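The numbers here are math on the coordinates, done by the rules we state, and not lab data. None of these values were measured; they are calculated from a predicted model. Cβ atoms are built from the backbone, for glycine too; each structure is taken alone.
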Structure P
Amino acid sequence: MKILVTGGAGFVGSNLIARLNALGGYQIVVLDNEVLGSREAIADLDAAFIKGDIRDADAVDAALDGVEAIVHLAADTRVIPSISEPKFNFDVNVGGSLVILEAMRRLGIGKIVSASTGGAIIGEADPPVHEGMVASPVSPYGASKLAVEGYCSAYSACYGIQAASLRFSNVYGPRSWHKGSVVALFIKQILRGETLTVYGDGEQTRDYVHARDLADGIASALQSDAGGPIQLGTGVGTPLNAIIAMLREISGRDFAVDYQPFRDGEIVHTWCDISHARATLGYDPQIAVRDGLEESWRWFVDNRERLGL
């Protein structure tokens, strides 16, 4: 199967391509503007690289030559910056996704697996969050992802495009060349001997899913007829203080932690119910957080020189 992976030079994309290479049977094209990723991140993988922006219809059309399905990962995923620059976040996430869907309609491409998000769409709600909950985004980022889910649903109903919107929880793991989320950030700070900054009391919970488990879920969606929103996580909420304690044990380092007030637009407690993903995709995450953090630490240590740490 020939597929296009938008944003494929980023963290999730590089882990996905590595997994698809291992599974076999995929010819992969990557479209990435190299703002949050780089082609060097996938230089060791079997994928053709095209530099381009998803908002550029000509670049998208060129990348879709001979493609049968799309994994749409390209997005502005930064929650806090979306609050200060909501229009930019909308233009990339919603505008860019609409360019992709319109190209699919013109070219007759019938399948898209689109990256979405769980907590940012549902907002503050008693966890575990699930696909049946009423959406109430608390940030422009969450609103943009909800809008993309809506367009995927509409293009499915109107034009027969099979569209699965995979709601990722907090992804971590190796190949975090440019990743700035909490696990990657904390490991980089520990290696630099810096103080970790936590916004809140550290008891906020997230569903931390390893990138390889997530990649298996995406691969299953490519081979499935499932559509609509599907939560991908582990079904377990882990407090940030527990992550810090595990990193202290794994690293063997006694680092300082600076606790600051909570920031607007961030959810305090969220993890997801993955029963729908189990039923529709056969999704079964295998990597425990402690094991995944240890693997991530080793990857950062092994690549410390290349990362400039």
Structure Q
Amino acid sequence: MKKKYQGVVVPLVTPLTETYRLDVAATEKMIASLQANEAMPFVLGTTGEATSLPMSVKKAYVRETARLKTADTTLYAGISSNCLEESVDFANYCFDHGVDAVAATLPCYYALSDGQMKQYFEQLADQLNGPLIIYNIFATTRMSIPIPVLDELSYHSNIVGVKDSERSTDRLAESLALWAERPDFSHFMGWAARSAHALLAGSDGLVPSTGNLFPGIYRDMLKAVQDGDDEKAFYHQNQSDVFGHVYQSGRTLGESLWALKVLMQEYNLCGTTVMPPLQPLSHLEETMLKTSFAEVLVKEEIQL
């Protein structure tokens, strides 16, 4: 079953100039890389440092990626905020400027009950002029949206899917039992280490940060699953794991976003500027990172 929202969706970094504005030239290169590898862009998510960006940069990124859209592109944008009205206003700005679907996490200052979570997403979805994907990410919100709550929300006319980054195989199995055969509700895997496993079990798509560097890995993984070639799917899973390890291992989430930009700079995709409060690590750290990356490239024989 081919659903409307599916496939490889790359959570793009936000390319910044040294003065913290949107790097338009880098945006063009990044989008071209995705288009060449049949991947869709998701701007202003966790990998995009969205919670730290001023609204002017967010709007500029939406306008620029929408300008670069091709007829076969589905453009996703994050609208998460601790303020409901801000999320609604920005979501509808996104829809007005060519975004196809928006994604939102829970607001993450106050701990919320199950009932509050459900009511929040209903209030949000009720006011949107387009489709919403719920984004469950315990690592940043420190809350897990229960599967029964998500299932109830899945029948809202404006809620079309979930991106789940929680690291739980039981949760994955429970999710796919409910939604794999639902034509109107999509499941996206946000836990990179279980990408192939999720696709083979019926997940509709992936949202891998390493896709900023090598979207082709995930295109090929998806094709292997569609062809019934489990061995090849897990070969590409191993590639994903190896490259993710290079920039993520031993670093906080924020540090890994800087490290990812360092590696992207090696391919002339974007610069290394991160938005405060994130900061670059030392020159020594950068040199070690590039050396490790070069060694892995030789071993894996990967081409961008």
With helix-only ellipticity at 222 nm (-39500 (n - 2.57) for each DSSP H run of 4 or more, over all residues; to 500) coming out at -12000, pick the structure among P, Q it was computed from. P
Can you spot which of P, Q the value 116 was calculated from, given it is volume of the Cα convex hull per residue in Å³, for residues 44-211 alone? Q
Where does the value 28.4 come from, among P, Q, when mean count of other Cβ atoms within 10 Å over residues 4-11 is the thing being computed? P
Once FRET efficiency 1/(1 + (r/R0)^6) of positions 20 and 252 (r between Cβ atoms, R0 = 30 Å, to 0.05) is calculated for all of P, Q, which comes out largest? Q
Of the structures P, Q, report the one carrying the highest value of distance in nm of label points 7 Å out along Cα→Cβ at positions 196 and 220. P
Identity of the structure behind 33, 19, 17 (criterion: Cα extents along the principal axes in Å, for residues 52-107 alone, calculated), options P, Q: Q
